[in-house]
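Read-outs: derived from the displayed coordinates by stated rules, not from any lab. These numbers come from a predicted model, not from an experiment. Cβ atoms are built from the backbone, for glycine too; each structure is taken alone.
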Structure I
Amino acid sequence: KKARSFYKRLSSVWETVDINERWLMNQPKNTDLRDHTLLIDDNKLKVRDNPQYTAIHPRSWKLFELYDDNHNLKVYEDNVLNTDGELKTWLEGLLKWNGTVAEYVEQHPYNDPPLKEMEKKTDDSWGSGW
């Protein structure tokens, strides 16, 4: 069965009066919500209708891959979402940025680090820390 895709258009957020009014209540004058919006989605296709540099695309979180033979399993160490992970570190940089979101995304592109495959232990298990 094929999954449906839903496109995410920031214009639907930016054009909602209630959202804009709440945003402006706590902002200095002449602050535009469009300059301070970031969309995070692992699927670039879903956000294709938005202005350039308004989204980042971290990969889907991945713990393991099971191959067709159902015996070959690879387990990964994916720390991107950890408190000291790359995504959090990147977002903290954005919070400190004095320009617009689009300027930050353009000048500091987000790139996922390579996945690290965990080695299987001698007892035929992996230590995922869960």
Structure II
Amino acid sequence: MKGFDEYMKEFDRIMKKKYVIPKSKWTPQDEVVYLPKDPFRVPLKEAEELRFKALKYSFSHHYKNNTFYNKLCKERGVKPDDIKKPSDLVKIPLVPDKFFKDYPDDGRSFAVWLSNIYTGKLPEIYIKKRNPKTEDV
């Protein structure tokens, strides 16, 4: 029977070959997932450092790439440079999940709402009906 370390080495080899992006392209989020050999036994200090770097990176990404979130952060007076240590994480504005579940019923308002929250390059939206529903957008 294989020991845990031997099993994990074989598992890592198979997973890395099939699914893991090259280490040179890792973001801090990837480091949280792939760096620890055993995710259930990460020393607390290392886990906190990984978490901080991942959250700071994610905040910076959304601040730069999401118009809606950028405006929200500016209204709250927070920018990525303000996040310097773990205790600063409380400054990051959170968006409740309900925000993404509540959206306008009519197609035109939905298209505007979507363009305001979408991260990345939004494709051209063509609305062909006079009174479109969200499914028509």
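Which structure, out of I, II, was mean projected area of the Cα convex hull in nm² derived from, given a value of 12.6? It was calculated from structure II. Look at relative contact order in percent (Cα under 8 Å, 6 or more apart) for each of I, II: the largest one is in I. Quick one: helix-only ellipticity at 222 nm (-39500 (n - 2.57) for each DSSP H run of 4 or more, over all residues; to 500) came out at -6500 when computed from one of I, II, so which one is it? That value comes from structure I. Structures I, II were shown, and mean count of other Cβ atoms within 10 Å over residues 29-36 at 11.6 was computed from I.
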